[in-house]
Structure 1
């Protein structure tokens, strides 16, 4: 079976960690006041393909969320794509209309329109931190082009502000509203995945833009757009930018064919302990589809605020002082596509950044395409070479393996860092198994929530088929081919300001409100500490 690859890491997550025994929730039972469902507007919209909490972009103290509908049309322009922004609310249901199926009836605070036909705006959506240092969070949106043989929608940064219009049209340049990095190259995948970090340690967030198709034969590239004060506008050609322009941009490139470097990107925090954040890039087709992940270390600016990065750098030239490559080793990853997704966090609670990555096509214990995930612990990271295998990390107890539960689940298609849900000092993980068969139907999809665990030999392997105390919760899609959890957000968000993280996830294949054929839907699930779903756990939740 040839499984579907995801665009990157894109769902979002909530306060789930209030029990240590595995529990399951069926999204068919979701209803107010426990949550909301945001349906796609029309067939083939694929609403929920990309989902993220995007920080507090309007400065009201509540986290906001965004989700895309990449197949949405703008008039005669088919599949231009749309992104919907929903502002955080302390009373999420006030003024919201729900139909009998508990689906939200057309309420978006901001709708962002893709520029033109086939540009698939919203293939990726991510928080961007505070790019220009004005105190408002910003967010970034990418497109994709290869599926329609056109250039993708320009990768766009939307600046945060106190007041937003109800519609942002990306055909129209708007000073102090947004700017974009664009390409005219047909078949480019610039913006396939996006993220942010502070790679030069100047206190401003930098943008990460992946393009796995760069180089002509799927070599791949990642571009870093460094944060700067003020506001930019218009579409800036990628080819016009370098390390001294405004904005400053540098690129890391693969020179090897068909590795798809840039398939997934993430900021990592400080993984090597030098005080500057890093980034990680997935290349799932490296080494005959065994896959790999390239960590790139941050570097402080040189005197005069000069970047310490070259305009372009070949990733094969990175040394042990500038990066580290994680390779598959000899274990369970023949054709497993390590690096399908990447995300940072502190999963063992030691105060150092760790890396989690997925391998959605792995065959653990001969479970074909069950998929796997891995956690690389940052503590003690001091390599004498620029590459290391999973086998070496296993031997040093610096790796956790997580095996998918069943053949065909594609576990590790996406991974989210949920933050510390159970208040034990360790971040939890959400793992996508978007092709899992569930009660609602074949390929309904499942999200696994895995508790952060101490870094010990006894906790170095988690098998989702047999584990109990490690599994905090599972969420199952509603119906056949919903593929719930195709994307997972990089980090937690608190939509209603109750100091508990919330969950938002996508089912791009969902049929909703009479719209068949992949209209899609996004789901928001709120605060499980106040009476968990009607399944007998209310008293246990109330006592915690």
Structure 2
């Protein structure tokens, strides 16, 4: 296997941050989604680490809980629910030091580093919440009577339980032991409010920061503080559960918010544009919704149901950009976001849709084709009027996907494939190859004159110019994996599966290769694949992965 950390970069919802630590050059943050790294000199975030890269395999994170940066050695120690991991900062490699070192009923609350040793302290998890009194982010001392300490080498680990632990002032700790009030010196002589001496900062309208560290957003949702520190440049860093990270210059008291990753980890709809990246999936609930990101995936914006009364659902099936707006196929109608003015519109059965349960969108010139659970429609500009396309077969089966090749519209349904002219709107049933006849069409991808489609039984390609088709049964060519989506490109065809990662088919040799979480994919339940320059964007049920498959020197 040949890969580098940059070959696979994954993104999840990083707003649920737990703890942080900093050195002279870097700052690291542990979140429920993974580990983030900030360069204090360039004032920029490096690619997030959702999957750790070891010497020869990916190292899975299972919910990072606590971290400590041992800058002298160059290691970041990370505690997850059941593992102790170490990250070599210079080598950019991860290593699993221990698994199940502490019991399943214990929780790690402190990590420390001494002259030659690394320390880890646990308490019974059932008592964790009782250590925090109402109105204070600083834990009381009850935990000290319940603590179990482990000790090992500062360089390679090898931790064992310490039977008679002693207090050592030379150990630097992160966790409960580091949650102490800010000092006047750290605040540059400023005044903080007890109990933690947090200063008053200049928040945007509607935001509040309470004395106990709780952050309140304009919707009056509380986001408790989880950790804080002051770096060597005089910046106060704070992490919040649900609110991400805030960096505050203690000379000016101006904060900078960092809320990154998609607003929900289910990614099944993607639109990749020159200046825009839209994504979403089945993400309904508090702080969940539709996500916009810049092409570099550095800037993020979130849209949830609370933001506008026209957003009735954030369960997305498809996304398209047309007529100066981003369009979203949802469970409760067709949503449109007008970039100019940032206005939302909603189209439902009242505007002539057969159903509000939309499934697919396709764009052709001044037309937006709309597939729903009860049929097919087309919207025309200007005016944005919706016209129904009558077809008993499509209306009975319901639309699953849409794709346009030249002037032909291909309609995937629960009963097979239909096609017709985008000019006269006449649709007719098109039989699939033997072996795929009984399965619904799940996804369609167009490459030049080729139409590639997947069913639960396999893959078929149809060349519109030659009229020739070819198919591959999943049972024979994909080890029985059930296909879920497809992306056709010049040299390769990429096929996602429901539970076994994704496959790459090489046109020139007919070779099939699989990629899974063992390679660096965030989750094996692949729901959508889209090209993005020399990268692939892969939406899964648990996050988004960018795969730099075309890196020079890659062996596979």
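Values in this text are rule-based calculations from the coordinates and carry no lab data. Here the structure is a predicted model, which is why all the values come from computation and not from measurement. Cβ atoms are built from the backbone, for glycine too; each structure is taken alone.
Tell me which of 1, 2 gives 18.2, 62 when you compute Rg and Dmax of the Cα atoms in Å, for residues 82-313 alone.
It must be structure 1, since only it matches.
1.00 is what came out when FRET efficiency 1/(1 + (r/R0)^6) of positions 282 and 338 (r between Cβ atoms, R0 = 25 Å, to 0.05) was calculated for one structure; which of 1, 2 is it?
The read-out comes from structure 1.
A value of 35, 31, 16 was computed for Cα extents along the principal axes in Å, for residues 154-209 alone; which of 1, 2 is the source structure?
Answer for the origin of the read-out: 1.
Name the one structure among 1, 2 that P(r) over Cα pairs in 10 Å bins from 0, in percent of 3, 16, 24, 22, 16, 11, 5, 1, 0 was derived from.
Going through each structure in turn, the value belongs to 2.
Supply the structure label, taken from 1, 2, corresponding to mean count of other Cβ atoms within 10 Å over residues 194-201 with the calculated value 16.4.
Among 1, 2, the structure yielding 16.4 for mean count of other Cβ atoms within 10 Å over residues 194-201 is 2.
1, 2: which one has distance in nm of label points 7 Å out along Cα→Cβ at positions 58 and 242, as calculated, at 3.0?
Source structure for this number: 2.
For which of 1, 2 does mean count of other Cβ atoms within 10 Å over residues 34-41, calculated from the coordinates, equal 18.4?
Checking each candidate, the match is 2.
Consider the structures 1, 2: one of them gives 9 for relative contact order in percent (Cα under 8 Å, 6 or more apart) as calculated from the coordinates. Say which.
Of the options listed, only 2 reproduces it.
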